[in-house]
Every structure is written in structure tokens, then in C-alpha cells.
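Okay, got some structures for you below.
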Structure P
């Protein structure tokens, strides 16, 4: 295929060149109706590219097959059989994948370190999760993807499971042994879904971890906006093999998707694919070299340690890791990651990504250069120099691995939609949780609807909030109260 093409971008250019006149949504009519103050901030180009996909980018019957052609090019670029674009983020894409594999009350094996969007899919579909425990590093207080042996044991206990879902890479850059998981699933004739939201770049450089399709996954979900050049909400999900029907996957996506997709997001996906095919290896090679330098430089700052393969990979840990995720351990310093991230934004206008009770994260991509590298390193050096100015880290009672594993007493759907009440957090211990309690980022729920809350998790979350943790999906974000099921439920 000719990857110099960019069907969406070409159609956008043609729309302008042909002087097409819309009497359709969006109501700003190519920016003519936009408030000048909005235009001053966003620019006219945003509004020029904001149009309907039907009777706009393409004609009424979609005869130009603009989006279809762009998806075919994306599939060819990464070696998938079929590709689907989403302008609703990977939160939609992963739900569509789940619903194409399992239905109400059917079982799906799922690594417990999933993003909250997977739990939302369970709630919407009524799927029965069979949770597979991650590989816990009790020393670093980190969860790495579950091992293949853990999935094997779950399949043996639940031979009627319709498939498996794993998150790889995790937001920490840790990767599962996707090849072993795919082989395990295929021995049983069921599909493997990989939530690879953090791995859109993986197909385009040999020194990055093996991407899910190459490892044998059946469905792979990627967020191009995370590590690629997509706009926010730009997601792509890929399909290969015959264990998941293309039509079924498309229908599930259509069930959840917007009928007004953003052409802007489509255009960025299309352009990123062309960029990666033509220049991805060189761009990502430069990014990997930069990451190597940054890691060495940060490790050279007294009090800081960058997590590397020696920390994350090996027996009982992750199978691989993405070196572009720079996780900096602050445990030798008196402050926590929440305070560090706030200080860096306030004093250096540097925004870090994930922060937790002992770490901060800077993700590097092909977009970084010497200037961004210098600002990051200067900020981190200054952070350490001002260590005494930051508030000392409040104590967070981080449970042992066993204490973080709550018992699933009922389906997430039943607990979420059942009769609920809000009770003081201390009285929530021993009750069935009826909401998601999710430290964000990275967005992995500590407690799910249907799980029985224990003292360790409640204390951990309340300590975390006092220390700066954000739990935005809780009904009470202070966690003074927690939403629980009115009816006590006990299940095997």
C-alpha cells in the first residue's frame, strides 16, 4: 500500500479547495460563527477541520471510503488484519473488545491491574470477571502484569471462560509475556485481548518491547494520544485471526461509539500512521537514545533513582519494559511523589505524569528534544536542592500484596446498579463496595463495585488522600464516606 497517502488529510484539503459550503452541523460553520476570543486561542485551522464525517469529509453515502481507506492503511502499517478508529479513546475501544468476546454472566479472565475503563465495561455488560492477580513487588509497592502461569491456573479453575484480557504495557511501562498468554488462550480456542493503550509506538522500532499483534494477540487496543502524535481521545484497535468476528467487533463498537466522530481526531490518527511508516524508526531511535541519556543523568542526581530492567524485569516480575517511561524513585528523600509533581509544575512549569507515594514519572516520546530534556533535568536537580522546602511525606500505610486483593462478592454490575448508601469510611470495612475507588493517574482501581472492602485498603486510600492522592471517581473524593451496597451479599 502507498503509505504516502493520508486519506483523511487529503479529504480535508479537498473540502477547502472545493469551497464546500455546509448547511449541516457543526453550527460554527467552518469557524464563521465562532467567538473571536475562542479563535484567538484555538486558531481558525481547528474550526476549518471540524466537520461532519458524512456529508462533510465524505459524501452522504460515504462513497469516497475516506475513513475505511485510512483504517486499511493503519492495519497494513502494523500488520493487523483489520483496524478500527475511535474518537472516544481506548476507554471505548477496550469495552468494544470485551463485549465482542463475552456477554452477560459469561466469564472473562482479567488481570486485576486493569484500567477503570475495563471495570466500566464489566458494569455495562454484566460480564463475570475472573480476576488474575498481578505479580506484586512488595518492596517497590508495584504491580506488574500477571504471569502466564497465573492465567493457566485461572483457566483450569474456570474452563468456561470466554477469553482473557491483560494490560501491557502497564502505565509503569512493565510488559506481560503476551506471546505465552496468546499461546495459552489459543490452546483453548479462545481469544486474548491486550489493553496496549500505552504501546501505540511499539510496532515501529525493534528495540521496543514486542507489540501485541506480533506476539499473537487477537485484539489489541492502543491510545495513539498517549505515546504517539494523536490528539486526545485518539484510539485505534486492531484485530487478527478468526477467534473474534470482525462484524461482531464493529457492531459492539458502534453500540458504544458516538454518531458524531471528530474528524480532527481521525486526521491526527491518519497523519501519525504516515509519520511512523516513513520516519518512525529514526524518530523512535532518537527517543530511545535520549531516554538512555536522561536515565543516566537522573540516576546521577543524589537522592534519585530511575527504575530500570533490574528493578522491573526478571523472575516473578515483568517480562519486559518500555524504556521511554522514566520512573524516578524518591524514597531516599523526605517528600512524596505528589508533592514533587506539584512543586515541579509550580516552580518549573514542568508537568509530570504519574505520581504516587514514592515516585514521579516523565514519559519521553519522539517529540522530545534537547530543550525539553534540559528543562526536565534542571527541574529535577532543583527539586532535590529544595528538598527541605517541601512538606515531609505523610505516612501511607501501603498494604502487603495480600491486603490489596479484595474478595469479589457479587458482579460489578449488580453492586453498581443496586441499592446503595454512603457510610463513614470506618463503617465501610466489611461492606460490599458500590463504586470505583481509583487513584488517578494511573487509573487502576484499588476497589471495585462488588468487592468486599477491608481495613487495609480503606486505610491505604484515606492515608493516600491525606498525602495528596487523587481519587476522582469516588462519590466523596475526600473518602470521609464510601458508597456501599445496602444488601449484604456473600458469594463464593
Structure Q
């Protein structure tokens, strides 16, 4: 599978240059491998179907790649959506995701968000006792049509990236199970709410070992068993095991696999897979990362301190995590010539720099690559999740265009635009371009008829 992935990528890079997708006008673009995404979705479904005959909803973590065409493609491949904001819910709905294929998770849901989810019949995982109290009010008098659950933190420890560790002793997510009295409170909370039928935990992410992730799931399963025993019936019928499968960023090899993880869980927590419990998964990075590539033209090739530097148009605006935390998020870089063909020749340690105006805007430092020249192309690999969709508008750099590609049997590459590149006019509009006088007029004689600090509302009424 990894050979196919690399071959398709090389064909797409050459086609992007030949077809003018990457050009002087658009010197940085992002590509999504449609065949790779479909294969990943199939591998996920197959992996869990092999270990349980119970219903499984695989809900893609929208935050990983919040693009409507991506969500629609995944929906067509049998994958739902896990959303964590009104915006993400709107994207899922625009992609055609039905309520019964959507799960709402967030540690800060408003009453309005909860009310909307309940009205639509979307599954909701409450994060804490106060949110559960809000649900008490909202569902009073009528059984909810939404499946409702509670998120717990198994507090089994963190991984190698502190900022992504969600199951530490002090994580902000869920009810901390090992805190004094917390486990007993959770059991009572379920017993007093017959409509509360799910448990949710997400104890993994990049940097988490699989054994520790499995320990978190085992903890939640044991809690579900305890609650069902106390209730005298199977009140909890579904366990949401979250996502967090780490991605190998060192090569094209796709490890660990969904199959390996599913088999490990089935070995460590067999009762969860004996058919009594439905499952929900929330994978994001592991579904999309390998199937995205950012391409950028080398605008200048220079040197400093005898080290070659390739100055490109891809930097902190598309690879924010890698630029600010390169030890945790190293990027693989592939090099191509000006025709889009793989670059050959002796390798030399060189820096791959971005366009932003600060010294640390580097995609790679001292990377051994064939010497890059002006007009060549670099490819930032494994960027299908959390890279070109999590744009950082430093220096008012535009969001790049995103294009899906498919390689036809005759070898020709077909591109389709997923998201058009951001224009300069759009940058100006987002930056208050239509309100140039908003601050200049504040406090001037032109508003002397209004009390200090209060300006007329655009509609003519007084602002409160």
C-alpha cells in the first residue's frame, strides 16, 4: 500500500506542475489523495468488523480536516462525523451527514448548542456535572431523541506530547475518575438518569503508546459494567472509545494500523467486543494525515553560514505546529525539480524556509536533500490532517487552495478543487476592510451627539 501511495503522489506532483496547478500565481497548493482516503476508510471499517458484530459508528474528527467535500467523501465511505463546535456541526450538515451519524463533543457547549443538538437528534457526550445539569433541564418531561452520554477521564497518564495528552491527572476533559468520590458520583448520575446510555473516553492522541490507550478503554469498560450491574439492566448500551491512533511520520508506511489497534483492544478488553455494546470511534489524524501533501515552489536558493537555504512559500501558515514545535511534529520533505520530477543528485544538509517574517519559520533544518534550486518544488508530506486546514494568518498570508486528485488507469491525473485559494480581497475583507473609519471616527466631533463610548448602531439604533 505504501508503494501505491508514493507512486500516486509523484504522479500528482508532476501533474500539478504540468497542469499549472502550482504556478507563480499560486506558489503553494495542497493536494488530497482520494484513493488513499477511501482506502483508509475501508481499512477502519474492516478492522472493527473483524472483532465485533455489534453496531459501530466511525465518526471522523472534523477538526482534523474541516472541509465539506472531505466529510462528504467519508460519508459516502460509511464514516460519520464527530463535531466539537457549531461551525463543525454546520460543516457536517452541509456535507449531508444525518443526525444519527453525528456526535457532538466539546468541553464548553452552550445551552443553545445543546438545544440544537437535541432538536436534531444528534448524539451528545456531556463533559461535566454542570453540563449534565443543563441536560436535566432540557430533557425534562420528554425522553430525548438524542443518544446521551458522559465523558470520563480515566487518568491513565500522558504521552510524549503534553499538549495532546487528554487522560492525565489534570486534563480539562471529562469527569476525572480517580478524583475522590468521582467514580461513585458517576454511577449515581447514571442511576438517576435512565436516558443516559453512553460512556465516552478519549485517552489517546499523537505520542500515546497503544498499551496505554488500551488501558484507558479497559477502565471505561469496567465502569460501564459497574453501572449496568448497579442498574440491574444494560443501561449503558454504547461505549465511545474516541480516536487518537498515532501516525508514523517517518515514512510512507502506515503504522500502527487500525487492524492492529482493534485486535489489541479485543485482546485487552474482550467483554467490550462480545456483542453487548455498540461502539463509536472518533479517529481523525490517522484517517487523513498520510493522504495530504503541501507543494511549494522554491522562490530563492541562498546560503548563510555555508548552509544552503531554500526559501519557499510554505511555512508557519500551513505547518504551525511543526514550525513552533519541530521536535514533536517533524515533517518529511520530498524534493522535485522544476518539471515536477523527483530530484536526483548528491544530498546536502539544507534548511527549508517559509515566507513568514521571523527567523524560526522553517519547515526543516539541516535536512539531507539534493541541492534545491530556484524554481524547484518541495513537498511537505503527511499533511492531510491539521496542516493546510488549520491555517495561521501570520503576515496575512493566504490560505492555499486544496485540490483532490485521482490517478486514472491510463496514468493521467485529474484534479478537482476542494477549496479555492484565498484571495487578497478576502484577506482585506476579513481584516475589517469595509470598516476603515471605525476607529478613526471614534471620539471625534462627528459623534459628539452621542454619550461617550456609545456609537450609533449600523441599523440606526443606539448600542446598549
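Here mean projected area of the Cα convex hull in nm² has been calculated and equals 27.4, so which of P, Q was it run on? The value was obtained from structure Q. Among candidates P, Q, the computation of distance in nm of label points 7 Å out along Cα→Cβ at positions 20 and 68 that gave 2.7 used structure Q. Between structures P, Q, the greatest calculated value of distance in nm of label points 7 Å out along Cα→Cβ at positions 196 and 212 is seen in Q.
Sorting P, Q by distance in nm of label points 7 Å out along Cα→Cβ at positions 284 and 364 from high to low puts Q first, with the largest value. One of P, Q was used to compute helix-only ellipticity at 222 nm (-39500 (n - 2.57) for each DSSP H run of 4 or more, over all residues; to 500), and the result was -11500. Which label is that? Considering all the candidates, the number was obtained from P. When mean count of other Cβ atoms within 10 Å over residues 108-115 is computed for each of P, Q, which one produces 25.9? This figure was derived from P. Given a value of 14 for relative contact order in percent (Cα under 8 Å, 6 or more apart), point me to the structure among P, Q it was derived from. Structure P accounts for this read-out. Could you tell me which structure in P, Q was used to calculate semi-axes √(5λ) of the Cα gyration tensor in Å, for residues 180-371 alone as 32, 21, 17? Source structure for this number: P.
Taking 1.18 as the value of Cα Rg over 2.2 N^0.38 Å, for residues 28-235 alone derived from one of the structures shown (P, Q), identify that structure.
P
Rule-based calculations on the coordinates, nothing more; no lab input. For clarity, every value in this text was computed on a predicted model and none was experimentally measured. Cβ atoms are built from the backbone, for glycine too; each structure is taken alone.
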